[in-house]
Structure I
Amino acid sequence: MATTPATTPFVFRLIGAMALDPVTYEEVEADRSATGQALLVVVLSSVGAGIGARGLGSGSIESMVFISALSLIAWALWALLTYQIGVKLMPEAETRADVGELLRTTGFSAAPGMLRIFGMVPGAAIPAFSITAVWMLVAMIVGVRQALDYQSTARAIAVCGLGWVLALAFAIGLGLVFGPTVS
């Protein structure tokens, strides 16, 4: 009689991802059925950014939708750049990864971004966005280190940092060109 390994419940995976637990990232990397969960995390994080941005002074529905969409696009670009940089430009000898593995781990690394919703509390937007940005970067480093089988955390830092800077510059550019005006 064949048995299938038990998977960790979604909520516990979220907690593990936010706690920067490498075992959680290894589990979601290996679990092809976790792709939908990873996408859900990214969407919830993006929506959290849109709602939390109300605390930055723009509470219109248009602004919330725009910021949510921009957050989603920035994450997708960051994940794509991370894959290209990590697998094509800076692999280690042990690096073996497909796009799905990296999307699952980077998707769960967006879990701290869900806390950006607390930016809607008066005076909490800048701390909420600042803390979660750094937290998401560190989570991305852990996820990328696990997904790309890096032995070197420094290499994961370089890959994620470069991808983050490029994606952030792109997102700022999109925001300046297409974003709603702030009065």
Structure II
Amino acid sequence: MSAKRKMKSPTWSQVKAGLVNLDQKQMIMLVADLYRLSNENKTFLHTRFEVGDDPLGPYKQTIEKCMYPDVYGNSPIQVSKAKRAISSYSKALGDPIGEAELMTFFVECDNNFTLDFGDIDEAFYDALNRMYRRAIDKVLTLPEERQDEFKGRLEAIMTSSSKIGWGYHDMLCDDYYDAFPEEE
């Protein structure tokens, strides 16, 4: 009986060592291959290099499709996939205003879904509350003149949630008024 050898997984250091040997033309061809490999890579590169008119568009489409799915087509809500869209945007560009926009949009989609189709469950609202809190935290890092456009939307989410269960509305109120006490 031969013992199985444990194979080590390739590491970034090994890949990086191979990259340093590439000239500019080879590097461009590598990026071109990665670009053609997947839509996710294309979106990443478009975002990183700010190519196109709407860098947030593909991420918003993913969030909307995941958080306000076609219920008549039996599409499920996919919280983790929508959160990955925000994470992917952050890795591609890391623009705080874009991140605040996507986080706020995430909660708007879910909130509207509940208003249109009824209560879901506690885990769903816990995820929404966490994202709402993240959106507020991100908004508070923005210059004050940029915060107002988000404060109105965050307040609208909170206000419209008054008839949603699971303590969702109460948590939104706590988070909103903790962040923006002058609004009370």
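Coordinate-derived values only; no laboratory data. What you see is a predicted model, and the numbers here were worked out from it, not measured in a lab. Cβ atoms are built from the backbone, for glycine too; each structure is taken alone.
Give the label, chosen from I, II, of the structure having the highest value of relative contact order in percent (Cα under 8 Å, 6 or more apart). Walk me through the numbers before you get to the answer.
Numbers: I: 30; II: 16.
Checked I, II; max of relative contact order in percent (Cα under 8 Å, 6 or more apart) sits with I.
Consider the structures I, II: one of them gives 0.05 for FRET efficiency 1/(1 + (r/R0)^6) of positions 29 and 165 (r between Cβ atoms, R0 = 30 Å, to 0.05) as calculated from the coordinates. Say which.
Working: I: 0.75; II: 0.05.
Derived from the structure labelled II.
Which structure, out of I, II, was Rg and Dmax of the Cα atoms in Å calculated from, if the result is 16.6, 66? Working shown, then result.
Values: I: 16.6, 66; II: 20.9, 74.
Among I, II, the structure yielding 16.6, 66 for Rg and Dmax of the Cα atoms in Å is I.
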